[in-house]
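Student: Several structures are given next for inspection.
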Structure 1
Amino acid sequence: MSSGPENSKTKKSRALRVALRTVHIFSFSVLLGGHWFGIPRTELLPSLYWSVFSGTALMAFEARRGFEWFFKLAGGLTILKLGILSMVPVFWEHSRILLVLAVIIGSAGSHMNSSLRHLDLLPSRKK
């Protein structure tokens, strides 16, 4: 294995993605648990913002490779999940169902097989 600059850059990028994903899972866990157990809104807003921020940052990592990812099922599900999270402050009284829906979408999207994750949502578009 080479330890050149590209390898070092790849390692740093992977470490950053792992750190972002960890922040994302942690902040979302606090957010859902807080809603589930009735923690006041003011205490949960930071977790909501961290969830949206970290999810958006993870999405930006995917977009670095090209915008094609946005037209794949994985990208579409991620955008849908971020949209649902963005609705939480507006529809606070429905936050539990919105957050559970986000968990379902995130779990399914993360763990579906590769052929589905990379499924082209717009097969007729030119590449």
Structure 2
Amino acid sequence: MNASALHLQLTDQISQFNGQIQEYEEKIRRLQDATRNIEADQKDFIQNKKLAKQPELSGQTWKGKHADQFQDIREKMEAEYKELSGSDTNDILQEIENKITYYQNLINTLQNSISSINVQISNIKDE
């Protein structure tokens, strides 16, 4: 392959890699936006946890079998609230962080490849 054709092939490859980098950077931005939204929703969710205990029940306001069943439901809701606002959400956030790291590693690999190709192009020009 002559130097001109090789140079063209290498610059095309750089363009393709740059396109992939832009695609991965956009994915990272979207994942970071999702993280911010989830964290904000998690804070709201935690702040609204107290609403599950309203209205306050006492022996004077409500008693008997239905009151006990209602209280059991409230306790289950509270347990679910803890699960959703804690470990479930943190697991999702960790998965997103892992995906961001994955795309950052892909970007680094592509940037290293571009650097290598640029060296090859310089060598071609020097010949």
Structure 3
Amino acid sequence: MIEWWNKKQWLLENRFVLGTFLQFYDTAGVEILAEAGFDFVIIDLEHGTYSAETLKTLIITAHLKKIVSIVRVKQNSGQLIMEPLDAGALGVQIPFICSAIDAEHALDAAKYHIHAAIGA
């Protein structure tokens, strides 16, 4: 049995996955999408503004309802990429990736660097 959060395995098996964007701040939206059978939700921070607390609440709701949470960030910025991952999002969608260098920057930003100075 594939775990609910492992949609990557579903894609490798050519299974259909269904998701959509969420552009409002209520956990009811996440709950409705989960009950309707959606596999993932993209919480849109590029076109909307969420507080850190609201973002965490939406991500926790997604986990409880067993729907994958992906957060679309405003830009390819290390802090903006890491914040939703720290909050528990299972993925990020990053706009404006126009080159291999942009992709490398985004990938590097999404990784935890164990040798980084704490608090720096």
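Student: Comparing FRET efficiency 1/(1 + (r/R0)^6) of positions 39 and 71 (r between Cβ atoms, R0 = 30 Å, to 0.05) across 1, 2, 3, which structure shows the greatest value?
Tutor: For this comparison of FRET efficiency 1/(1 + (r/R0)^6) of positions 39 and 71 (r between Cβ atoms, R0 = 30 Å, to 0.05), the top structure is 3.
Student: Between structures 1, 2, 3, where is relative contact order in percent (Cα under 8 Å, 6 or more apart) highest?
Tutor: 2
Student: Consider the structures 1, 2, 3: one of them gives -29500 for helix-only ellipticity at 222 nm (-39500 (n - 2.57) for each DSSP H run of 4 or more, over all residues; to 500) as calculated from the coordinates. Say which.
Tutor: The value was obtained from structure 2.
Student: Another one. When mean projected area of the Cα convex hull in nm² is computed for each of 1, 2, 3, which one produces 10.4?
Tutor: The read-out comes from structure 2.
Each value in this text was obtained by applying a stated rule to the coordinates, not by laboratory testing. In this text the structure is predicted, and so the values were computed from the model without any measurement. Cβ atoms are built from the backbone, for glycine too; each structure is taken alone.
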